[in-house]
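Down below are the structures I want you to see.
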Structure P
Amino acid sequence: MLGFRALLVTMFGVLLVYTAVTIANHGWNLLSIFFGDMAAMTWPGQFNLDFMFMLMLSGLWVAWRHRFSGAGLALAVVAVFGGASFLSIYLLVVSLQANGDMREVLLGASRSGAA
C-alpha cells in the first residue's frame, strides 16, 4: 500500500509541475486544442477521444462508488474535468480512510461491508 500511495503522490506532483509549465508556455486554451485535434481526425485526436472516454469512466466509477448521491455526482464531475490530478488525490484520501483495504477503496464502505 505504501508503494501505491507513493505512486499517487508522485503522479500528482509530476502532473502538477508539467501542467504549470504547459500553462506558462501555452496558456489556458486547452479545450479548443483538445477538441480541435479530435475534429482533425488525427492520432492526437484519437488519443484525446480515448482519454475523454477514460475520464468519463472514472467519473462514472466515482459516482457509483458514492451510490450516485449528490456528493458522488459532484465528485464525478470533478473526476471528469480533473483527470489524474483529481483521481490521484481522491485515491490517496480514500486509501487512508479505508486503512489500506483495497476492497473498500474500490467498492466504497457500504458495498465492501466496512460500514
Structure Q
Amino acid sequence: MSTAAPAVPPAEALIAVITTLPDRASAQALARALLEGGLAACAQISEIESVYRWDGALQQELEFRLLLKTRAALYPAVEQALRERHPYELPAIHALGLQAVYPPYADWVLAQTRP
C-alpha cells in the first residue's frame, strides 16, 4: 500500500517548455517576460553546447537552454510568446509532460500561472 500523495490530476497537467537562445541576456529577458505574464511559474537557464546541422553545414556553439515550468493548457500561449520574442529564425520550442510531480510543488506552479 502506497502512502504517496496523488499526482496532479490530468485537468491540471504540468509541462516543462524548452527552448534555446544565443546568449544569457536573451534567455533572461524571455524568462522574465513569461513569468511576468503569468505564463510560467519558474524558469531555469543553463549554459549548454549544441551541435546541429544548419544550412547544410555542421554547427557547434554555446547556447543557453531556457526551461519553463507551466500548465499544459498554457502551451499555445507560451509558444506564441516565445515565437514573438525569439531571436532565432527557427527556434526549437518543445514541451515535455511532467508525469509525476510533488503535489505541494504542483500546487505552487498552478498558483503562479494563470488558469
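To test your reading of the models, identify which of P, Q gives 12.2, 38 for Rg and Dmax of the Cα atoms in Å, for residues 67-106 alone when calculated. Here the read-out was taken from Q. Highest-scoring entry among P, Q, by relative contact order in percent (Cα under 8 Å, 6 or more apart), is Q. Structures compared: P, Q; top value of mean projected area of the Cα convex hull in nm², i.e. the largest, recorded for Q. When helix-only ellipticity at 222 nm (-39500 (n - 2.57) for each DSSP H run of 4 or more, over all residues; to 500) is computed across structures P, Q, the figure -27500 traces back to P.
Each of P, Q could give distance in nm of label points 7 Å out along Cα→Cβ at positions 35 and 91, but the derived value 2.9 comes from P.
All of the numbers you see were taken from the coordinates with simple rules; none came from a lab. Keep in mind it's a predicted model, so treat the numbers as computed, not measured. Cβ atoms are built from the backbone, for glycine too; each structure is taken alone.
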